[in-house]
Structure P
Amino acid sequence: MSADASESCIICNKSTTRLCNRCKSARYCSTTCQHADWPTHKLLCSTFSTFGTSSRPTNEHVRAIFFPVDDKKPKVIWLHCKWQDDDDYGRYQLAQVDSILGSDAPVGYPYIQYNPVLKRGLSDTICVCYRDTFLIDGSKLNKSIAGITATKPGQYHDWRGPIIAYGKVGLGIDQTNCKDLNMNDFRHITDYFLSYNTNHTPAIQQSIGIKMEGVKINCVGDQKIFNKPYFEPIEVSSVDPIFSEQDSSDIAERIGLPIFTRRCPPNPIWAKDQDDKVFERQSPFNNQDAGFLHLCCDPKAIYDPRSGILGWGWASQKWQNNVGSAIVVRQDKKPLSPLHVEALCKYCYEEIRPLLAHSIGEYAPEEPMSKDVVLAMICRPTFIIKWYKLLDEKHEKGEFPEDPAPYDV
């Protein structure tokens, strides 16, 4: 089953003929499937049915599902998802979960974009938030989730502390808009808890759209706090925002490997604690390589502070300050490996940046190179030379990557 169509039965994926009479939200194809869903559906159905949207406090609040520690049933609540207006990252909503989960611990933010029980991709994203330290910080057993897992025999994860789930519009990575959850979403959340730590496909591994291999260049914050590699392989859906809200690279374009790039909003866990000693006096937003990918090679580019364009030889303002982590994919949607991106970044920084610097007079009293000469040197052959230099460096370290050259995939 591909998309999470609104007419699909929440138990078996068939076309539906009925809604729950009480909540008017969950869809079923038959009374058999409705009865199968009832043990968990009943835990929230009554509360959901009486939770009127007319009571929405503001247009920044969304209907979320709260899993309290000391109650055997989950609850429907209004969650404030405050709009953030950021010159660097644009406009996005940030869920204010600290008031529920506490501000004394980092928060886990797993996304559900695929139901491994139904083998169904969702049309929107569900975010499940919990105290990331709940197994070691004295958090009590979450009785409302225990009430869900008690509906089926088996061994389940030891969920502790308060947990809250809310929706995000669309799929991909780092969506900007939050949304109300409904009872179909509750079924997906239920299956998440029932299948967690089993042999099912992870909830974010498969989602709607064609999958392609991309790379995430992780900033200092994501590397230090989450132990992420600098160049991380990721799967990107064809419906990811990177294909509608993207930037590109002049250098990659000139060497015949055009790419799309997109910055990721900062993770609240490290963004709110930038003075943590783990950052070793660096900004957690630091991501120089992602910036060098965007050096301007347009000889006609004019300095324009209003748009952030700094002109020939410089990355735009948005790729200089507070960059954070960034996603990179090929425009032709062919596989892109971490080694490909590492080679491209090294090429931009170690080979092309000095040429651009020379052309703007940084090697005075030498006569600056002309822009035409610099552009002629940014080409496929010089990149291939850098590619093989990188492979030699890896071999000297005892590493023997088997990645084909980017042009050979």
Structure Q
Amino acid sequence: MTNVPTVEWPRAAARRLERHGLAAPAKDAGPADAVAAMCGAHAQLMSAAELSVALRLKGTTRAGVREALWTARTLVKTYGPRGTVHLLPARDLAMWTGALSALPGVRNLHAPGVRLTPEQTDQVVEAVGDALLEGELTVEELGEAVTDRAGAWAGDLVVPAFGGMWPRWRQAMDVAANRGALCFGPQRGRKVTYTNPHRLVPGFRPLGGTAALTALVEAYLRSYGPATAQQFAQWTATPRPWATELFASLESQGRVEPVDFLGQRAWLVAGDTAMPGAPPSGVRLLPYFDAFTVGCHPREALFPGRAAQRALSGGQAGNFPVLIVDGEVAGVWHQRRSGQKILLTVEPLNPLTPGQLRELDEQVERVGHILEGRPELTIGTVTVGAHA
């Protein structure tokens, strides 16, 4: 590649750690700032999401993340990229919903007699949004409201799920979220509830598709750049040709600029090309599904050598909590709570230096503080398997 700057892995890794608030926790930021910096926090496991966000902030505990989500409403829990549950900043919800609803649709693998038609999907989304404007509903309550509004066909038990059958309308839950008609509400006992984000975010309205997609690409590159169009396609579960065309269009508009990253053409936001002067250093403990672990590529650089065998699950990142040493995965860990005690087992893939052991002790204390317990560290083999 001629006349294109070259970015080496150590500088890219250091930049990503800084951008994610992992080089040093942010002092004057809140949970929404931390989530924006990582371009969305995975929240399919809420305890891990709380730890993931709080690790990036100075002095914050899991209670602070919960307060931001359920009281201050600066965070919204909803379906994000790849249809997975995420925490997103409320202030950015217009961008997220506009962009996610503008992504090319994933091919519906259900049988023709099961899948929703585009017209039925529109009906379900409208019914979901209308029903949830009245308050928080469990999935059963929402199902009754949707069939009342859309018709009995929406409640047909035809979707195979977990050994049983779900009603037809549930195929469109993530679509409803992407279009800004649904998000998660607070737990009702052990039951999940849903509500309409218009109730939580005053003045909310999804941003137009073109502007929203541009903003999402730029947010992604600020967090994970340099990155290729193919890596963005993997992150969003979209076709590679579509992502390649999108990045080419943004380059022609001067919104992104190319670099040579590990022999591949990758992109950064135009004008946002500065790299740290030193390679990454330090020890970090990241929980299940941490955005840094899931979103950073290439996998072989972040998970070098034995790390790929130990910390990936079928090539997928996030299923193990990981030990990061100097910007790379260098082990796995697990924590178990027993009353006020938090028992942490850390399995390094290589012996840690005395300095790294001291940093590990500091990380263990931080985890204990965030989880509001007394941590106890054991260095040894983690016997717990990958999280599904």
Structure R
Amino acid sequence: MITTKQKELIKATVPVLREHGVALTTHFYNRMFTHNPELKNVFNMGNQGSGKQQLSLAMAVLAYAENIEDPSVLLAAVTKIGHKHMSLDIRPEHYGIVGRHLLASISEVLGDGATAELLAAWAVAYQQLADLMTGLEMKLYSDSVAKEGGWTGWRPFLVKQKKQESEEITSFYLYPADGGKVADFLPGQYISVRLFLPEMNLFQPRQYSLSSAPNGAYYRISVKKEKGTTKHPNGMISNRLHDAVQVGDVVEVAPPAGDFFLNTGKQTPVVFISGGIGQTPLLSMLEYLTSTNSDREIVWVHGCRNRKVHAFREPLTTLEAQHGTLKKHIFYDSLDEEMQVEGYYEGIVELDKLKEQAMLRDADYYICGPAAFIKKQFKDLSAMGVSGEAIHYEEFGPANLVLS
């Protein structure tokens, strides 16, 4: 149990963490991968190379220190991390390795400032957090196994179909190699896919949103091919899926996870707002609503560069024709003559152009896309009077956005 004095010692490190948090987490990851290189197979080395993971961890450590008096206020953030850990098959024994290197890094980075008392306080604080995380994650593992078709860890899946959805995006239909069923999921959740990269001599996992409604037979992911990343780990898995993985190949998949999902118990309107590949989790939500014949009012707002890169354009048009309560609004950077019709707009997504067409009474707003896109839509919705509780968003990659 952490003492009052230890809490004070933790809080006293907040200024240092604000100024040097990224330096600390960078040192930590370098140290851990040097002593435990096997963990490179667990972590996204693309995010390591870009610095995103170091920033994300620095923000998390700072938030924990700032709220050491009442860590329960971090429940939403802890839940998000727990889902990500389950999708990476993080187990309780990993926390011992991380804790050892984190404490050593605090000592090495702070030098004389890392007194025995301070290190002891952080050891207790870290164990408190580790106990919280492992408890949450063990429940997620247990719940996953309890589902029909559920499992934990990595399960082999066959790629039975590859379907090109646009110039950049291809869908992969994944079926269990063992012939069994797949667990249902909440529309909006993701799976982790793991491939071996010979050029890195590592397994690398990546999270991809499920882009179809639950069906019990297969999972569909829709993946964007990245450009200019052949020498950088970020984008390597997506590009390998496009270029090297063929129908009949086997990939490893972790069970569905994620805390961004459609509230299927509501009957109120929903507004989906996406940028680029960010439409994938929202497609799952949309397909769920249309496949269950929901009478909820639905507005679909999507932005991308042009119709050539716009995936699922025709299926969306079909759904709109079949589903009387669905209305779509599409923004392209530039409109060609064929697209200068009702429901299409030139420029970036501007909710102000739609006004009452997207501002529905008692609606929930689901946003997914790049960080800058999410920030803009959140700000614009807030300016229009939408409460923060009605706005739900998913940031691709390590969570660094803090919106309120």
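Supply the structure label, taken from P, Q, R, corresponding to helix-only ellipticity at 222 nm (-39500 (n - 2.57) for each DSSP H run of 4 or more, over all residues; to 500) with the calculated value -7000. Working shown, then result.
Numbers: P: -7000; Q: -11000; R: -13000.
Answer by label: P.
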Please compute distance in nm of label points 7 Å out along Cα→Cβ at positions 174 and 374 for structures P, Q, R and give me the label with the greatest value. Q
Where is FRET efficiency 1/(1 + (r/R0)^6) of positions 22 and 350 (r between Cβ atoms, R0 = 30 Å, to 0.05) largest, in which of P, Q, R? Q
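Only the coordinates and a few stated rules stand behind these numbers; no lab work does. What you see is a predicted model, and the numbers here were worked out from it, not measured in a lab. Cβ atoms are built from the backbone, for glycine too; each structure is taken alone.
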